[in-house]
Structure I
């Protein structure tokens, strides 16, 4: 039974050795272990702080990037709008120029038609005058004795001459 119930001497010396061992461990091992743990804790805390700072900077950069992206989109939209405005103005200007040219061409065509018409009328008048003079010449050359022969001659000449 000695093994189950220890003696007082064994307990005393075990307690003394435990206290000495505890003192030695406290003096030489406990402080370095606690110091290393505190240093490790500080390192982890600093790393977490740096990670938080980096996260905040990334968030800030992200918001700045989003703002820059939004600004770039607005500038792109403005440039596209300006380009569309310029294109519309150019198209309108081209249409106006084309309309002016078309109006000039129509006016020139009308003027040419009027000139041709006047020339045709003048030619027709000249032809009528020439024909009238020829008829008159033939009538005068012929000796007309009576009115009936004059009427007959005029009717004949009128049938022979063609007017278009």
Structure II
């Protein structure tokens, strides 16, 4: 047996349930583990700035779109529920990182924008986040990194097309 947890899992399932193909667990198991590792690394980078990952997600979305956005646009860009978005916007507004203004085109709507402090903070956070992403990518050779990016995009598109 190997010291690799995923290989050990595959070997164990192959032994106790040989009628099942445990091989695909190499992909989904690794993806789950990698997602947690990358998330922990990202959280560690953001922590000195006083940011949590959810805050960074909303602030970075506003920054990369580089315009005022409606809460609905933010929902689409971040894949949150409306209740979660309202809660997050309330907290970010209380922290003076964003502000909500009436939508000039819709009396019932609001537009969300970064404050100057929010923009400054997210710009620093984005630099750190990009540096961390580059560190993660350095464990692969350049061609492998590009190839893996394409394969992961293909896997994501394929999974989005599957019905549950």
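Taking 0.35 as the value of FRET efficiency 1/(1 + (r/R0)^6) of positions 31 and 95 (r between Cβ atoms, R0 = 30 Å, to 0.05) derived from one of the structures shown (I, II), identify that structure. Mind showing how you got there, number by number?
Working: I: 0.00; II: 0.35.
It must be structure II, since only it matches.
Taking Kirkwood radius over Cα pairs in Å, for residues 15-78 alone from the coordinates of each of I, II, which one would give 14.8? If you can, show how the numbers build up before the last one.
Details: I: 16.3; II: 14.8.
For Kirkwood radius over Cα pairs in Å, for residues 15-78 alone, the value 14.8 is produced by structure II.
Comparing I, II, where is mean count of other Cβ atoms within 10 Å over residues 39-46 highest? Don't jump to the answer; show the numbers that get you there.
On the way: I: 10.0; II: 14.9.
Biggest value here belongs to II.
Thinking of I, II, which structure, once distance in nm of label points 7 Å out along Cα→Cβ at positions 47 and 127 is computed, gives back 2.2? Let's see the in-between values first.
Details: I: 11.4; II: 2.2.
For distance in nm of label points 7 Å out along Cα→Cβ at positions 47 and 127, the value 2.2 is produced by structure II.
For Kirkwood radius over Cα pairs in Å, for residues 55-102 alone, which of I, II scores largest? Write out the running numbers ahead of the final one.
Numbers: I: 13.6; II: 10.7.
Of structures I, II, the maximum of Kirkwood radius over Cα pairs in Å, for residues 55-102 alone occurs in I.
Suppose helix-only ellipticity at 222 nm (-39500 (n - 2.57) for each DSSP H run of 4 or more, over all residues; to 500) works out to -22000; of I, II, which structure was it derived from?
Numbers: I: -32500; II: -22000.
Considering all the candidates, the number was obtained from II.
Of structures I, II, which gives 29.2 when mean projected area of the Cα convex hull in nm² is computed from the coordinates?
Details: I: 29.2; II: 13.5.
Clearly, the read-out refers to I.
Where is distance in nm of label points 7 Å out along Cα→Cβ at positions 7 and 87 largest, in which of I, II? Intermediate values should be presented prior to the final figure.
On the way: I: 11.0; II: 4.2.
Going through I, II one by one, distance in nm of label points 7 Å out along Cα→Cβ at positions 7 and 87 peaks for structure I.
A short reminder: the numbers here are calculations on the coordinates, not readings from a lab. Only a predicted model underlies this, so the values are computations on that prediction, with no experimental measurement involved. Cβ atoms are built from the backbone, for glycine too; each structure is taken alone.
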